[in-house]
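Next up: some structures, all given as structure tokens.
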Structure P
Amino acid sequence: MLANEWFKIWFSSPYYDILYQKRDKEEAAMLIDKLANLLKIPAHSFILDAACGKGRHSIALAAKGYDVTGIDICSAAITEAKQYETDNLHFYLHDMRLPFYINYFNYAFNFFTSFGYFKTMREHNDAMRTIAQSVKLNGIFTIDYLNVSFAESNLKYTETITFSKVVFNIERWYDERYFYKRIHVEDKEKNVDEIFTERVEKFSLGDFTDMLSYQGMQVENVFGDYELNAYHVKKSPRMIITAKKIHI
């Protein structure tokens with residue numbers, strides 16, 4: 001667990017917030033509504049939001065009356081999220097590769113491709129174990145991930161985005177194992193010229209089924225978008241998996 005891991009550096013940068021400032025809180029709330037209805041989440045359930053970022057999904061869950069705990073590795077994100085804490089909304093700085101609460105939560109979520117960042121399968125399995133161990137027997141884990149085939153077919157290879165005097169020149173590509181996004185930041189006002197590179201593992205439905213099964217979890221549903229339509233391996237933009245903990 002190295003200090004120079006790309007996600008620790010990039011997620012702590014003020015330019016990360018600038019680039020992704022338009023991420024939609026309303027879209028997050030709509031997804032929470034649909035999942036809460038689908039899963040029939042009872043009032044006052046205990047919920048984990050793993051890799052919660054600044055907490056937009058956690059906040060939406062807490063607004064529905066659930067007791068929500070968000071964890072994230074980025075201290076800047078958790079610092080900001082903590083301003084929204086209430087009696088039923090809690091945030092902790094935590095690396096999800098390390099154990100957290102055990103057999104405590106009724107439901108766990110991992111939203112918006114906040115998985116697949118690590119260098120080794122052992123680390124990914126450690127993260128999956130943390131989440132699986134955190135939920136009670138018969139608890140439900142939902143992971144929202146990119147759909148590899150769709151992402152390959154619809155990749156936007158180059159893009160330039162400008163916010164005020166900050167210019168982001170973006171390049172995207174992939175190889176057999178990863179998707180990459182190189183972000184070249186130019187901030188002339190502050191004389192900043194930096195490059196950050198995102199890297200996400202190309203996990204398939206079969207990969208997740210195996211990882212979950214190894215941790216005692218059985219896949220129950222797979223959806224292909226935020227409307228929770230059926231998953232199609234070629235056509236679906238997302239891969240949203242729900243799995244039940246069937247043994248400890």
Structure Q
Amino acid sequence: MNVRLVIRVGQLALLLVIGQALATEPDFAREARLADEIVDVILDGDPEWLEADGREFLSIYTAADDARAGILILHGRGFHPDWADTVNPLRVGLVEHGYSTLALQMPVLEKDARYYDYIPIFHHAHARIEAGIKFLRDNGHNKVVLLAHSCGAHMALDWIRAKNDQSIDAYVGLGMGATDYRQPMHQPFPLDWMRVPVLDLYGANDYPAVIRLAPGRKEMLLQAGHPRSRQLVLPEANHYFTDQGDPLVAAVADWLGQLEL
């Protein structure tokens with residue numbers, strides 16, 4: 001077969017794969033089921049239905065009196081905006097420190113989906129993040145912090161790579177770099193060129209990939225050069241910060257307090 005023809009066939013095959021990936025959509029039916037399960041049992045905060053890409057999605061807004069800033073919270077893979085580990089402690093606990101919170105429902109897939117399955121739907125998170133930022137701004141928050149955990153951090157950093165970080169005032173990444181076995185990150189962290197202060201927080205008992213990539217992330221923070229950026233390890237925490245809600249909230253709130261937002 002002609003070499004040029006082989007190359008052309010290979011290029012077309014690659015384009016077909018890319019096209020199929022771009023056509024992948026989140027599991028909207030599962031998102032609806034998650035919303036049905038939690039909306040009526042929310043104890044703190046109020047459900048807010050925001051719109052992105054022509055669809056409504058659930059968020060939970062918890063307002064603080066005289067808030068210092070609004071914090072946009074993105075949950076991990078396959079969860080929801082009132083997830084008991086990590087998300088609920090943060091969205092409720094940070095209010096007590098003077099920050100309003102808005103936790104978003106992020107795009108999800110079926111329960112057994114892995115990291116590489118999620119990559120094609122990362123772009124669906126972009127409009128949701130922007131809708132969340134707009135909601136916080138419209139509700140009087142002049143300063144907005146983006147806080148994201150695990151797969152939510154992958155989605156947040158994908159948005160930052162595409163749109164930069166000019167519409168936020170700080171970024172908190174929890175358990176950054178978590179993937180699955182033999183599924184390395186598809187793109188590098190953008191931490192080395194971000195202009196906003198960054199908190200890289202992970203558990204001492206976090207996933208191996210998160211811990212292994214920590215020195216590289218720290219070096220990127222140094223390259224970016226923001227004097228308030230930090231990397232912190234929570235001594236007793238696993239990747240999901242199980243039973244570590246209070247120290248997690250305290251660590252995040254202490255760092256935010258140093259920013260003087």
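Bear in mind that the values in this text are calculations on the coordinates, not laboratory data. Not measured: the values here are computed from a predicted model. Cβ atoms are built from the backbone, for glycine too; each structure is taken alone.
From P, Q, which structure was helix-only ellipticity at 222 nm (-39500 (n - 2.57) for each DSSP H run of 4 or more, over all residues; to 500) = -12000 calculated on?
That value comes from structure Q.
One of P, Q was used to compute Rg and Dmax of the Cα atoms in Å, for residues 175-230 alone, and the answer was 11.5, 35. Which one was it? Derived from Q, not from the others. Source structure of the calculated read-out (distance in nm of label points 7 Å out along Cα→Cβ at positions 127 and 159, 2.1) within P, Q: P.
Match the computed value 0.95 of FRET efficiency 1/(1 + (r/R0)^6) of positions 55 and 95 (r between Cβ atoms, R0 = 30 Å, to 0.05) to one of the structures P, Q, and report its label. Could the numbers behind the result be given before it?
On the way: P: 0.95; Q: 0.60.
Label of the source structure: P.
Consider the structures P, Q: one of them gives 20, 14, 11 for semi-axes √(5λ) of the Cα gyration tensor in Å, for residues 39-110 alone as calculated from the coordinates. Say which. Here the read-out was taken from Q.
The greatest value of mean projected area of the Cα convex hull in nm² among structures P, Q is that of Q.
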